[in-house]
Structure I
Amino acid sequence: MKQKFCKMEDAIRKYVKDGDWVALPGFGKCTLGAELTDTLEKSFLETGHPRDLGVISGGGNVCLNHFAHDGMVKRVLVGHYGPAPDMCKLVSDNKCLSWNIPQGLIGHLLRAGACGEDYLITKVGLGTYVDPRLEGAKMNDVTDEEIVELVDVAGEEYLRYKVPKINVCILRGTYADEFGNVSFKDEMFLSYTRYAAMCCKAQGGKVIVECREYVKNGSIPAKEVDVPGVLVDAVCKISDPIKYYGTTMKVVHSDALLGNVRIPLDNDSFAIPLNERKVIGRRAAYELVPNAVVNIGIGMPEAVSAVVGEEGCSDDMTLSVEAGTIGGAAAPNEKFGTQVNPQAIWEEDIQFDYYHAGLLDVTFLGLAQINAAGDVNVSKFGPVVTGSGGFIDIITSTPVIVFCGTFTAGGLQVEVKDNKLVILQEGKKKKFKKDLLQVTFSGPRALANGQKVLFVTERAVFELTEAGLTLKEIAPGVDLEKDILGQMEFKPVIAEDLKIMDAKIFGEGKIGLKEMLDTKRD
């Protein structure tokens with residue numbers, strides 16, 4: 001076989017052309033070719049080429065900003081924009097065409113392409129802004145190309161997504177040998193790298209890999225080769241591993257995050273201050289059952305992980321994160337997606353297969369805007385696009401969905417004392433809206449599917465019923481008219497047996513979650 005080592009500048013110049021679709025599989029820092037995309041950006045800034053690129057990526061991609069230049073990128077198809085504010089602005093300013101589809105479907109689109117298929121057919125996205133009866137996944141005013149259509153299959157509604165033609169795939173690995181065999185040994189997540197590489201090759205494209213270390217052919221055990229050399233066209237060595245290679249944004253290497261070792265955990269290390277975040281995490285945790293398989297979303301839901309850890313209940317359930325971890329506990333002081341002591345780590349596309357199949361017991365997700373029908377928007381706010389990430393994938397089939405977030409936003413200040421909630425300053429932005437800018441979750445569709453849906457805030461708990469959004473509980477210390485109904489743009493249904501939230505949630509010490517779980521055991 002031909003030796004495939006080369007310089008990054010040479011690989012970019014040789015293989016990336018104007019108008020190409022570039023696949024960037026990865027999550028956070030893992031498997032993302034940060035130095036290659038940095039080199040690509042420098043080439044455009046110095047020469048004006050390559051330009052008019054298309055980019056396809058899932059979620060948590062910190063490298064998208066390297067493409068955020070007027071003229072460099074023409075099309076962007078992603079699962080989540082969040083970590084790339086420059087790209088968000090480019091999309092909001094109508095400088096490129098942009099679509100946002102469920103994050104799990106990015107990997108599944110590439111899997112379809114790897115199998116030689118032109119389309120992906122699925123129910124994921126029905127009833128949301130992805131549905132062509134709403135917005136067809138378009139994220140700005142200039143996007144006029146259709147990538148998803150509604151189809152009938154045996155009398156049922158499905159969405160058919162178009163597979164883009166991938167010209168270049170950029171990856172990062174730990175080791176690569178002379179023939180291009182790549183190991184992801186020190187990558188925490190594998191993302192959907194294999195399908196991205198295979199899709200690219202199946203469509204006649206080129207695969208470029210940056211790696212931390214070159215090794216001789218035969219050095220990598222066959223079962224540790226994650227992407228074989230038959231899929232790889234060029235291998236480039238990272239110039240500065242401290243800058244361009246790391247397990248997370250904070251950690252260069254951690255065997256506990258990689259699952260190589262198990263470390264002792266002090267329950268108190270998970271503790272968070274007694275504030276609105278902890279109150280929400282505690283009340284949401286009441287919905288847990290023993291031995292549940294649980295998904296934890298980004299943002300406020302991470303407080304549920306903290307409560308589970310602090311209460312010593314990590315072994316009473318199996319936590320999972322969309323990036324691919326099964327089991328373990330949320331890593332203290334780390335950002336979203338990192339679990340220490342995981343039982344297993346598999347590819348992101350398989351994790352989403354698991355979610356799509358309805359194999360979770362409960363999921364905890366964030367909330368930003370809610371209407372009277374129980375619809376939720378977490379993906380677009382005015383001109384600011386964030387995207388749905390794995391949100392739509394997760395809510396499609398999970399039987400119990402718990403949305404977590406503060407009642408208002410923008411300056412909210414509360415105090416939790418004497419087992420009560422005191423609102424010191426109300427947030428300027430109402431979250432319970434008459435109209436939503438975008439529908440990321442369809443309440444009526446969830447009801448039709450028989451899913452249980454709760455909305456947990458620091459001052460109130462709602463449940464979605466056939467009658468609409470129904471107020472079930474209020475916090476001790478708050479005024480129903482002033483602090484709840486007065487801060488909503490619509491009047492919810494009020495349960496006849498309206499309850500006061502458990503005072504333990506607002507107190508010091510632990511809430512006895514382990515004992516609560518014991519009472520739910522068969």
Structure II
Amino acid sequence: MARRQAQAFGAALAVYLAAGWAVAVHGAGLGQIWGGASDPYAFVWSLAWWPYALSHHLNPFLSQMVWAPQGLDMGWVTSVPVLALLAWPVTAALGPVAAYDLLTLAAPVLAAWAAFGLCLHLTRRFGAALIGGALFGFSSYAMARQNEQLNLSFTALLPLLVWLVVLRLEGRMGRVVFALALALGLALQAGISLELFATLGVSGALAWGLCVWLLPARRPALLGLVGDGLVAAPVLLVLLAPLLWALFGLPHDMRLPKFWPYVFVLDPLNLVVPTRLDLLGGGWLAPVSGRFPGFLSEQAGYVGLPLLVLLWWALRRGRVYLRALLLSLVVLACGPALVVAGHVTGLPMPWALLHDLPLLGNALPARMMLYASLVMAVVAALWLAEAPTRGRYGLALLALLALWPTPRPVQAAPEARFFAPQQVRAALGHGPRLCVLPFGIESPAIYWQVQSRFGFSQIGGYLGFPPARLQNHDLLMRGSFGLDDPGFPASFLAYCRAQGAGDIVAGPGTAPELVRALEGLGLHGRVVDDAVVLPLTGGVP
């Protein structure tokens with residue numbers, strides 16, 4: 001029996017690994033970054049920062065390498081400390097880019113594999129569990145973030161935690177072991193994504209409350225979970241003590257705009273209308289999906305008609321609990337106010353009650369589709385297992401086909417000769433504080449810092465939304481988001497001086513007109529390798 005189960009898990013892992021390779025890698029090498037835009041630079045930096053800080057006896061929760069001289073509280077940014085520590089041997093042997101690449105590939109594979117284990121436990125049927133795992137690991141939520149947002153795509157702990165609760169409810173696990181495992185799982189989740197840790201609490205409370213209400217026969221066991229939670233709570237607090245100290249004991253000014261939870265919401269049309277991230281129909285229906293709110297990576301609610309039909313058949317009779325839970329999660333994903341086809345209706349939604357709660361104020365409602373996708377996967381697996389006919393499996397395979405994404409982006413690492421190890425020191429001395437151009441969210445400056453092996457500190461550094469202290473500078477914020485403004489050069493120069501920077505370094509990709517504008521303010525640039533160094537010793541004070 002154990003051998004057959006091991007073979008089932010091995011076969012499922014092979015299938016998911018092949019699918020993950022096709023989506024995330026598709027021929028790219030470890031020297032490339034398996035990701036698009038600038039978000040991967042931030043994760044490459046984080047994977048390098050934690051080993052660097054610990055090996056150099058620095059406080060890893062407060063980095064003064066970025067946004068100097070005040071620095072940045074790592075507890076409030078997506079620095080994935082758990083993944084960085086787990087990947088430390090790979091980072092040491094192959095470098096942070098390779099570590100990021102392998103974690104990026106592992107994210108959907110391990111998520112699907114964990115969901116497979118949960119579904120196999122619930123159904124005892126390999127085929128049903130295999131499809132259930134794929135529906136979760138390769139859901140629209142997962143694929144919208146694949147190769148870009150590592151903290152949000154690494155979701156394998158969610159089905160494992162649900163599996164843990166199921167085992168406890170079945171009486172297969174004692175209270176102490178369950179409490180310890182639960183505390184460890186939650187602590188690991190907090191160290192990967194603080195946002196998912198917070199929304200996991202909301203989803204868990206919702207799932208528990210609906211179960212108590214709708215399944216009275218299970219109330220004694222469910223109420224027993226409260227006692228288990230009381231045992232797990234102090235263990236969790238001990239495990240989270242370093243992170244809690246960083247969150248509330250260190251100075252920080254990380255704050256997202258208060259209106260974001262009203263923008264990054266699920267448009268109900270997205271349930272049936274694919275976006276440009278979906279291979280089938282995404283391009284054809286782009287005029288419709290282009291009106292959905294938020295960035296493309298947050299338009300992750302696509303379910304598709306085949307899966308919707310499957311869910312309707314599976315839930316139309318019975319399974320009242322799963323039906324209520326799925327509907328509740330989708331409603332929460334719609335955010336504080338309903339948006340349909342890109343139009344704000346003004347109709348208040350339940351998320352408005354959560355908007356001002358601790359941690360949840362920074363959470364984006366659209367991401368609740370993560371939890372909805374796990375419910376869909378479980379429902380599909382249960383439905384397939386109860387009558388494993390060709391028609392049912394055919395519909396399930398159509399559902400997977402409809403969800404298949406376009407190949408996820410891959411890019412070359414933005415290496416620069418000037419930022420090679422020891423080059424910065426040879427040109428500017430030991431540990432200089434720099435203003436690096438390009439500046440803002442599209443800048444590779446954070447990657448260049450890793451390339452130099454943290455050979456300099458900088459007064460910027462994209463690790464998420466700019467700190468609150470910068471949000472009061474309108475011109476700098478516009479420049480940070482790549483918006484042209486004639487007043488930016490003078491404002492940027494004044495900011496660099498105010499932060500005590502010694503030089504402005506214009507790396508590859510800096511607009512030549514910006515360099516000329518800075519020189520017009522009295523700076524005298526010199527070309528060093530593939531960069532222009534502008535010492536802050538002249539110009540308008």
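Please treat every number below as a calculation from the coordinates, not as lab data. Only a predicted model underlies this, so the values are computations on that prediction, with no experimental measurement involved. Cβ atoms are built from the backbone, for glycine too; each structure is taken alone.
Comparison across structures I, II (criterion: FRET efficiency 1/(1 + (r/R0)^6) of positions 111 and 359 (r between Cβ atoms, R0 = 25 Å, to 0.05)) gives the highest value for I.
From which structure (I, II) was mean count of other Cβ atoms within 10 Å over residues 399-406 calculated, if the value obtained is 18.8?
So the calculation was done on II.
Taking distance in nm of label points 7 Å out along Cα→Cβ at positions 223 and 351 as the measure, the highest value among I, II is held by II.
The greatest value of relative contact order in percent (Cα under 8 Å, 6 or more apart) among structures I, II is that of II. Can you spot which of I, II the value 1.4 was calculated from, given it is distance in nm of label points 7 Å out along Cα→Cβ at positions 55 and 143? The correct label is I.
State the single structure among I, II that was used to calculate Rg and Dmax of the Cα atoms in Å, giving 24.5, 78.
II
Which of I, II yields -16500 for helix-only ellipticity at 222 nm (-39500 (n - 2.57) for each DSSP H run of 4 or more, over all residues; to 500), as computed? Structure II accounts for this read-out. In this comparison of I, II, the computed figure 25, 22, 15 for Cα extents along the principal axes in Å, for residues 39-78 alone is attributed to II.
Sorting I, II by FRET efficiency 1/(1 + (r/R0)^6) of positions 103 and 447 (r between Cβ atoms, R0 = 25 Å, to 0.05) from high to low puts II first, with the largest value.
For percent of Cα pairs over 35 Å apart, for residues 231-510 alone, which of the structures I, II scores highest?
Biggest value here belongs to II.
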